[in-house]
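Visitor: Structures are listed in the sections that come next.
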Structure P
């Protein structure tokens, strides 16, 4: 047997001793992939303790893929090394800092490390001997405070949760960074990306940021993203962005990114509280002329009549000399035929009750009554302030909400 997958659900009532027996029979020398997911454990019950020693019966030389969920995983020192383990994924697993660090020291072949909701991890230390490690994904480890990696060749870093101290040592290979914060109390992740990210990922090429609460405008700094080509910023939630936040300040990213080709800005909030460009607003601000010579594609989802957002759009139109396509989506990401699909793997939105929901790939994210009314103002703002400034070489697409945007039904692919 080369692959074993055991996945039990809440309705399954299986004595833990049977699980250990199955593993004892199936996990033998030659097995390459092992997946074990157990039912959710009530808070007052102990987690199933994974029999770690069973993995050292010859299988430690053959296992390449280990995916374990909802159990206690207590690596024992001195049992041996994992000679072939390339992918390690721990989800809802109890494992302490020193246990995980000791495990990683014995995984020199590791290429992909994923940690999801591992509550005992406070300081994640990754040793320098993991020279093959390319992908690090850390999500919702609620007590995590520090990520300290000395693995020299990490190129993909995906992080979800409250902001923590991050260090990649002297590693310069981090090219793809996704940072997602879904807690209303955690603010200014966009600010963090502009002021802190270059200290641990100076050569980033793809940057995706999701923030539920941005209170401070983005500052202009001298440090540059010299290799950044793709930037996607999402501001999502009931408190996604302060009315005082200056969208025009996002120009800081553009002027710091001489190679930037694609810029996507998503704004999803139940009502537009910024100053509107339509009602007694002062004259539009204009920044000193800049040349964003590499920028080819710009998409703004959730476009509104907010004055500073219109100013940002006008700045891009007037200064992006290689711009080919400008998409202004006045919906929250209309998925209907002819609509604009924002291509991200997991789109999320907050319902009116405040619950976080995942949107299917073919779903229009629902819009409240206030935002539906705002789309009318947004289209007027485009006609008055943007359309006439768009050069003939640029394809301007204005996306309006479809009938599905009023609900949560799926539309045909």
Structure Q
């Protein structure tokens, strides 16, 4: 019998911890993908109006938020569990470390690497301050673990599982080989925990990075070399604007009852259900075409945030065709096991002339979608919604991150 639904997404530190605890206690918990960065569903917000993940909805209607509360609730379903300690003092110590992981530690790690990978605006001051704070906290943890195998007592507890899950983003982004040399006891403890059967039964063993991620500033859009400035003064088919690029179909060359800019407004200002109803009612199938995109080199993808950045870079290079396109690319799966797939609406039937403004367009396979087929229509809606899983080669991948090009 189902114990309930856990709302979150694969790759989220807090979600991982709860899935591991549920698995250890033989709880039949269904993971329902909800990602705040992609937009939360109406169903989720009805149960959890704060709009934070994770959230748990029991089969009996019991609602619970906050990672630590859900973790304790899951573990307490097993009366013989050792994850909650053996004494009241051990239980209090476990709560102490869980709170530390879910507040101070994860916050400083996130504010260190988020600006480096584009998940928030870059500020050297923010990065430097939170790098120093993370190092300070990790020195405290490293010293504490100098003579200990686990955080509380002689056995693995919730303190270890929650701490390990919350510190994992650091090991996959900024805790490179040189950094790890300075925290040997913390690293030894971490590798001990993530290689325990309780962890590997529900999650893969994380791969430690060799080099930390680095901030790569974006080149200003108007930045040109002296030579290119001279070239811009001459008429050229290489001009990046849609109006002057002769290789592109004109955005106003055909008269259609379907106006792309109006569709973009409908999508931006309405729910997915409402906007898709408008879309199917107004789509001009004679003047527009739908295309499925699948990245050709998924086996080379690493961390999901890197895959998401790859999508963002592709969108930037498509900018010259913005008046002719609308679509989405979604990253599905988990770190080191993810794929990129998407759906685009193209003005006209020739997708190649619209996409080839991006030098890497040939990194994708293109397949035509038929708007008269219900299966294809449902696929369009799922991908543009960016929350639903996708099935490829008889395998289901959860949605992790999605971007809209409009």
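Visitor: Please compute relative contact order in percent (Cα under 8 Å, 6 or more apart) for structures P, Q and give me the label with the greatest value.
Guide: Evaluating relative contact order in percent (Cα under 8 Å, 6 or more apart) on every structure, the highest lands on Q.
Visitor: Something else: Given a computed value of 2.8 for distance in nm of label points 7 Å out along Cα→Cβ at positions 41 and 113, which structure among P, Q does it belong to?
Guide: Q
Visitor: Identify the structure, out of P, Q, from whose coordinates Cα extents along the principal axes in Å was calculated to give 76, 55, 35.
Guide: The value was obtained from structure Q.
Visitor: Determine which structure produced the value -12000 for helix-only ellipticity at 222 nm (-39500 (n - 2.57) for each DSSP H run of 4 or more, over all residues; to 500), calculated from the coordinates; the candidates are P, Q.
Guide: Working through the options, I get structure Q.
Visitor: Let me ask something else. Using the calculated result 4.1 for distance in nm of label points 7 Å out along Cα→Cβ at positions 121 and 313, pick out the matching structure from P, Q.
Guide: Answer by label: P.
Visitor: Now for a separate question. Can you spot which of P, Q the value -0.75, -1.20 was calculated from, given it is log10 I(q)/I(0) by the Debye sum over Cα atoms at q = 0.11, 0.17 Å⁻¹, for residues 161-376 alone?
Guide: Working through the options, I get structure Q.
Visitor: Looking at FRET efficiency 1/(1 + (r/R0)^6) of positions 177 and 385 (r between Cβ atoms, R0 = 35 Å, to 0.05), point out which structure of P, Q has the largest value.
Guide: P
Taken together, the values in this text are just the output of simple stated rules run on the coordinates, not laboratory data. Quick caveat, the model's predicted, so the values are computed rather than measured. Cβ atoms are built from the backbone, for glycine too; each structure is taken alone.
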